[in-house]
Structure P
Amino acid sequence: MDKSYEETPFIIHSNILDSIKAIPDVQHVQGVSHKPCLLKSSTEIQGVILKGVGPDFDIDRFKDNIVQGKFIAFNDTTYSRQIVISEKIADKLRLKTGDSLLLYFVQNPPRFRKVEVAGIYQTGLEELDELFIIGDIKLNRVLSAWSPKQIGGLEIYVSHFNKLDSTASKVYEKMDYDMQIQLITDKYLQIFDWLDLLNRNVSIFLGLIMGVSIFVIISTLIVMIMERTPMVGLLKAFGTTNEEVSRIFLWNGFKIILTGMISGNIVALGLCAIQYYTGVVPLDAENYFMNAVPIEFPWPVIIFANISGLVFLSLILWVPIYFISRVSPVKAIKFN
């Protein structure tokens, strides 16, 4: 009889809903409700949360998570008897698309409904996959004796994750006094803490890569200068200035950097493209919340990283050039 997963129903007034949708960074708004129940197949039983959604549910955002079957089909007159379950639940209860099963609702009086599995989804998030099934919000309304317009809550999608806090503040200003708002980062705090840890690791790795690159460039130029010490001495003996000799080594160092960056981009972006289209490198979904290494192509970031790396490493070239001014023409010509 625990109702901790159920919400207090309310009716969202059209003027409030329109004002929320009018916020610039709000992309989509959909009504939902939640109700705990027991999912019973012919051999197994499991406690789950039925997430009720309506025709305003953004199926396009969810379709990539459906691994079998299709999403539920809504009915204009009555509630749909189709549900979508997770792959983890399907494996535990030995279910597949098209199977029929019973949903038991522990309430007073207890009720049950016969439903059909329309599709199977997978998010890679164990907390969600083990707990949630998706059905028609009308079913929750009938079982909870709600009016046709009542909902348990609103899910609001923003245009960009970085806009989450600012958009939440604007939404809060539009809400009624008896409503509350909860950010996804607060609801699933442990997931986002894990992602923040990954972001810190990325910064450390990039710093190490840049440090190694600087060391390689400096050491390569120093070796080039040492190998060409007799040439440097001969050029100076013929009247070549330190600046002119430095430009020779600077240009050679720049060509090494440019060649390395071009070849590195070709290899890196090529491997990323293979992973993006094939998912050839898998991940343990239980530990990483996804079944393959994810790839994204933020071109402004990639271009900025290349330009800033090229400029920074080019400036570093001046460090080994310092040794050229200390080369004595007489000693350099005798150098073996």
Structure Q
Amino acid sequence: MSIDLGTPQYGYRVVENWAKLPEGLVVGDVSDIGIDGHDRVYLFNRGEHPVSVLEQDGTYARCWGEGLFRRPHGLRVGPDGSLYCTDDAGHTVRKFTPEGKLLLQLGEPDKPSGYMEGKPFNRCTNTALSSNGEIYVSDGYGNARVHKFSPDGKLLLSWGEPGTRPGQFNVVHSICVDVDGWVYVADRENHRVQVFDRNGRFETQWNNLHRPCGMYMRGERGALCYIAEAGTGLAINRQMPNIGPRVCVLTLEGKQLAQLGFRSPGQGLDQFVSVHGIAADSQGDIYVGETANHSWPSLFPGQPIPTGLRTFRKLAKVAI
């Protein structure tokens, strides 16, 4: 069985049984996904093996990261293949080689700044890289800030404060930078993406999103923006269709090209439970990570978590 999602111009097919995992290897809730220059797929997850690596066809390559992270949250892959892993409960961003050798650390493990104090970090959520190697960090759950660092980890600039006005944030949850240096920030609980210049000056915002969680764009001219919308966290509209969880594909001007998923949360092929992380490879295929086990009790109160609940999937780009 297969199912198509999207529009005639931007259609996607759910790839069932894509991952070919070794017997006994369980991938936990996938908080984010990274794609390297060879289209290898990195699943940053909350299981026993936090970084699980698959080839584009789903063949298992390796895993690492055991005991390194308090709670995996955000992942970015640099142009050289290095991995920037954001640990929100550990209050750190760490840069690793693809094999797991530590190269750089931002923040002190288990030593957060004060709540909404503005200094790095209090439950940071993700990173983005500019074309000249500057590191932008969304920070996050316990702050309402974006921090900009030099490639070697020196703090250059911070901006943002709690609130709903332009330049203010309510859970800064993900971040991207395009080839021209514009900074895109998923302002989750304000249901929008805000766009800034490289110095933190507000330029515009994209509305009509529902709790944008994950965000991804490839570092190339004409790139698209892929957004994972988490859907509701409220009982009153838990089963309402067309507000997520879903995936949205947009141009960098904010024009919506496709929306994948219109039904309420569930395990159907055309449904998601709790989309959290997202990435796309060079062919335009989309990879979605879900924190399904974490979200299931609030979405389906009183129902036990199903065995083998899906935590990631691949959507192959097709012409419908």
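Computing FRET efficiency 1/(1 + (r/R0)^6) of positions 63 and 167 (r between Cβ atoms, R0 = 41 Å, to 0.05) gives 0.95 for which of P, Q? Only structure P yields this read-out.
Each of the structures P, Q was assessed by distance in nm of label points 7 Å out along Cα→Cβ at positions 15 and 239; the largest value belongs to P.
Starting from the value 14.6: which structure in P, Q was mean count of other Cβ atoms within 10 Å over residues 39-46 calculated from? Corresponding structure: P. Largest in mean count of other Cβ atoms within 10 Å over residues 7-14 among the labelled structures P, Q is structure Q. P, Q: which one has distance in nm of label points 7 Å out along Cα→Cβ at positions 151 and 199, as calculated, at 2.8? It must be structure P, since only it matches.
When percent of Cα pairs over 16 Å apart, for residues 71-174 alone is calculated for each of structures P, Q, structure P gives the greatest result. If relative contact order in percent (Cα under 8 Å, 6 or more apart) is calculated from each of P, Q, which structure is the one that comes out at 18? The read-out comes from structure P. To test your reading of the models, identify which of P, Q gives 1.7 for distance in nm of label points 7 Å out along Cα→Cβ at positions 223 and 247 when calculated. Of the options listed, only Q reproduces it.
Upon calculation of helix-only ellipticity at 222 nm (-39500 (n - 2.57) for each DSSP H run of 4 or more, over all residues; to 500) from the atomic coordinates, which of the structures P, Q produces -500? Answer by label: Q.
Thinking of P, Q, which structure, once Kirkwood radius over Cα pairs in Å, for residues 79-278 alone is computed, gives back 24.3? Among P, Q, the structure yielding 24.3 for Kirkwood radius over Cα pairs in Å, for residues 79-278 alone is P.
I have 104, 47, 31 for Cα extents along the principal axes in Å, calculated from one of the structures P, Q. Which structure is it? Computed on structure P.
We did not get these values from a lab; they are worked out from the coordinates using the rules stated. On a predicted model such as this, the values are computed, not experimentally measured, just so you know. Cβ atoms are built from the backbone, for glycine too; each structure is taken alone.
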